[in-house]
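Structures are listed in the sections that come next.
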Structure P
Amino acid sequence: MTLRETLRAAIQRLDHHRVANARLSAETLLAHCLGVDRTYLYTHDERAITPEESQRFEDAIYDRISGVPVQYIVGRQEFYGRYFTVNPSVLIPRPETEYAVEAVLALQPAPGSAIMDVGTGSGCIGVTLALELPETRVTVADISFEALGVARTNAANLGANVGVVCMDLLEGVAGPFDFIVSNPPYVSPKDASRLQHEVREHEPHVALFAQDDGFAMFRRLIPSAEHLLKPGGYFIAEIGFGMEEQVLGFFGLSWQKLPTRADLQGIPRTISARKRKHGK
């Protein structure tokens, strides 16, 4: 079969199984199995596919029909203009998480600022900040050894200088920090059935779900951040749909709440607060 015929058949199969974005999925997987970019598929569409390539592609299509996310099959995902290695030990980086990076950058951290990325997963936030702000000192932390292995790989592949700590939230460091940023688990377990099948079945639950209707991690993180931040330091975190008011309510009088960043649909996504200096 030619690449054109192979691609057409794969799109039809994915459509038949109601896989979202069937064409993009088929193109991405075929390009990955051939070790080429997607443009190649159309500039060389008469090229015959080898039996070995066909088998790799068949395996990839089977995984996709079974619900495995494309990003886990190809082993990478773009975030803030860079490709990060991903596997089922870490959440797949999402566009909305880029707002947390932008929130930090907008505050223009001074050279030498200490930045902590809590629950780093793939390292997408911390590694990106280390690359965008090379004169700062970035530490990434996670409770999962497997996730930290992925974060180390991404830091090495992308040339980022970050410290790595295995701990539960902020329980293993002394600080102080100028910035604490996090994309914590914030999905309530009772909402699991509302998630897409591929998210619920394949992404790590420890990075998705939190008790107390999804607020448990914020109840722990905010008091810890208050203790570990320097006066005038910032806490920045991603939140889920409908969580803004309650999360902002966790900040006491020692905090100055900053405007929340919303996504392109107007959904509040990133909360920010500044630890007051001497009660001011």
Structure Q
Amino acid sequence: MPTLRQLLVQAAAALERAGVAEPRLTAAVLLAHRLGRDRAYLYAHSEAELPAEEQAAWERLIARRAAGAPLQYLTGEQEFYGRRFQVSPAVLIPRPETELVVEAALERLPPDAPARIVDVGTGSGCIAVTLALERPQAEVVATDRSSAALAVARANAAALGARVAFVETDLLAGLAGPFDLIVSNPPYVAEAELATLQPEVREHEPRAALVAGPLGTEIYARLIPQAQAALRPGGWLVLELGYESAAAVRELLGAGWGEVETRRDLQGWERVLVAQVIGA
């Protein structure tokens, strides 16, 4: 039977031939996942052998990654804001730029003050769960149209000990305000742009969580007036933005909004929009 070291060398070579980024690291992450160990174990026990029944499962993992399946779907987890979140093909994989959304939201939420928060289109629940853990005095509600996504989000809330109420609905339909803060990372890819996305994203992540419609701003256009009606005077709306969509989303705000700002990500894109409803 091959040793762990031999398996890693073989897998890294296969992944490199398939054009997978960081093939050695990817192979090590997948083998550690398969064994239920950390990566340090692999190097400390490099001459250990993998049982034949485990080797077949391991080879299937490598084949799936070589075919483009995202690493996070294969391991079933992704780190977000310092915590491990479960993920599946039913939800988008949390991205580092979405942490900017969380940071902007937290700045509008005093640590010890009660607040009512809604996370619209929660997906994995990474935003809602993080806000609930960082602001334990808040009442957090999370919505999604997908029952499969909500199952993942509920599992994350339970695993991390977050108090979140989950509602299967379209945007804010059926929710009773007023709310202090509404946050969302909605679908914002235009239909024509889907083909330009990386194959890992285009072919494996849920289309309904990616594509908004022909323009890419359709969900913003529906959510903004709903949010304006549901927020208390002086309440906040925090949105993740698609590429080069900041100007279009600003126009959708129209009257009734006071302070509006955008924040850029590490690549310089305007990634987050923060807007305050004008007080009565």
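What follows draws every value from the coordinates through simple rules; no lab data is involved. No experiment lies behind these values; they were computed from the predicted model shown. Cβ atoms are built from the backbone, for glycine too; each structure is taken alone.
Some points to look at:
- Source structure (of P, Q) for distance in nm of label points 7 Å out along Cα→Cβ at positions 130 and 226, computed value 2.2: Q
- Given 2.4 for distance in nm of label points 7 Å out along Cα→Cβ at positions 90 and 178, calculated: source structure among P, Q: P
- At a computed 0.6 (distance in nm of label points 7 Å out along Cα→Cβ at positions 186 and 218), which of P, Q: P
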